[in-house]
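All of the numbers you see were taken from the coordinates with simple rules; none came from a lab. As the structure is a computational prediction, the values presented were derived from the model and not from experiment. Cβ atoms are built from the backbone, for glycine too; each structure is taken alone.
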Structure P
Amino acid sequence: MIDCDVPTEGRNPRTVDVDVLPTIEVLRLINAEDSLVPAAVGAVLPEIARLVDWAVEALRAGGRVHYFGAGTSGRLAVMDAAELPPTFGLWGRVVAHHAGGSGALSQAIEGVEDDAELGARDAADVRPGDIAVGIAASGRTPYVVGALRAAQRIGARTALISANPGAPFAAEVDVHIGLATGPEVITGSTRMKAGTATKMVLNAFSTTLMIRLGRTYSNLMVSVNALNDKLRARLVRILTEATGMDAAICEAALSEAGGDTRVALVSLLGEVPAARATRALQECHGGVREALAMLRAS
């Protein structure tokens, strides 16, 4: 029986004949439904902005951001958290908790998403001042609800990302990012539009968070360290783009900075030794522009 209280479980009137259409028409239908996702994300940008600002505050105070999800939602959370360290150099500060653990990433484990107590146990790592973000297309997955309620009791701020703008549980969290993606091409297959929208929200949230934390300079990745020759060459190119200086000068600065791109950049633009650039970054929570402004004011 279709659950009419959850939009993603409704039957899509535009795709009822999808199984008798030619291949290209099936693809066009899927593409047409996917084209609705950006507008759904655009409608919740104020809520995402609120969550970003809270997360900036939490991370600068030494806290963490925790994702909680099951199934597709949990896998998307794991992916987002896993990609932040190599891209932005932020390790162990945005963490994902997937119902069933690593074993459930490649193969579904029955029952874990319905276990509210498991969610509460997985939230044991949450600390006061942290941010707990639950991800559930229905907006009511017991694992996610259990985790967020436990996080609230601990003293963390909570957020829910769902594809159910009218989710009753939304009233219990600090911010609800309710995506109106509507019924799926295949009824209930939330790996489709709901999953795509969730991925867009996570990309926007975590990337904006990294920008606000100063992990970029302009639109350049400057928080990656030179761990191998390929990366070193890429980072030298980034430094030349950011400074307009010769590649040899940038390579020397990167070496003096021990492969730390932000230190090299602040050293070059601030015209200070790497040791002074390091201290400036530490005093400014790692923000390049803030460190440069402090050096220029001193």
Structure Q
Amino acid sequence: MTTSEGDVVTYEVKGRVAMVTMNRPRYRNAQNSVMTYALDAAFQRAVEDAAISVIVLAGSGEHFSAGHDIGTPDRDHHVSYDNKAALWWDHVDKHGGDQRYAREMEVYLGMCRRWRELPKPMIAMVQGACIAGGVMLTWVCDLVVAAEDAFFADPVVRMGIPGVEYFAHPWVLGPRFAKEILFTADRFTAQRAYEVGMVNRVVARYALEATTLDLAGRIAKMPAFGLALTKRAVNVCEDQMGLRNGMESVFGLHHFAHAHNAETGTGSLGGMDAKAMAAQTNGHK
């Protein structure tokens, strides 16, 4: 059974697994607000379906996700939406830092935190590019299976901004490698991600879906409540190690950087756009 969640996200049931797929392949699955809320609706659907035990997050086409939509024709950052993740006012009638903070607290930090807390295990199935906001999506998942051609990067320091909004870098990558990939903005390979513990499996591209579904099927045989409690146990330990508090602090630094860029006349993104970011993000570690 396959259905559409606003066209930009598809939902498919494979046994006891819900396959949620970002579906903007023309734009390398860049995440606009429509996609964000379609993902949220799909995840909620999977959580509420007792027949679903595991959620797989995928991206259609050649790439998992190029990150947040900062330049496609369907960029919808000025569109109003019902707040679901954060109890904050709407952003569209605000200005400057007030507008930016409200929107990013909702669609970036808020949604990612909400998805991390889903009671069912989530597996990211990654191929091709996984950049910035795409990396955030893999980090809210519990496990990551990557194709050999997958590569990762958080290049936003090129904008003068200290990493993406869901700042989990030191916990997921370790402090030294986190600093390296932020300082250089270099891409790193699926194999390197596996070596530092960010990725669970690296497989040939042709075997990506089969491997992911096999892993999901094994997990699905476990007691659902036991899985939910185990997931919560590990998340609580991460938070005790400072994840949530650190993320909250860096979110403030993130917005201070946006404000500095705007004040110095380079725009909130430090004069960068999607093409410039793509052109300068290279290297495979």
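Values for this structure:
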read-out: Of the structures P, Q, the one that 21.2 was derived from, the read-out being mean count of other Cβ atoms within 10 Å over residues 15-22; value: Q
read-out: Test item: FRET efficiency 1/(1 + (r/R0)^6) of positions 199 and 231 (r between Cβ atoms, R0 = 30 Å, to 0.05) calculated as 0.95, pick one of P, Q; value: Q
read-out: If semi-axes √(5λ) of the Cα gyration tensor in Å, for residues 103-150 alone is computed and equals 19, 12, 10, the structure in P, Q; value: P
read-out: Distance in nm of label points 7 Å out along Cα→Cβ at positions 63 and 247 - structure with the largest value, from P, Q; value: P
read-out: Of the structures P, Q, the one that 21.1 was derived from, the read-out being mean count of other Cβ atoms within 10 Å over residues 55-62; value: Q
read-out: Among P, Q, structure where Rg and Dmax of the Cα atoms in Å, for residues 167-222 alone as derived comes to 14.2, 42; value: Q
read-out: Among P, Q, structure where percent of Cα pairs over 17 Å apart, for residues 215-262 alone as derived comes to 19; value: P
read-out: Computed 55, 41, 40 for Cα extents along the principal axes in Å - originating structure among P, Q; value: Q
read-out: Test item: helix-only ellipticity at 222 nm (-39500 (n - 2.57) for each DSSP H run of 4 or more, over all residues; to 500) calculated as -12500, pick one of P, Q; value: Q
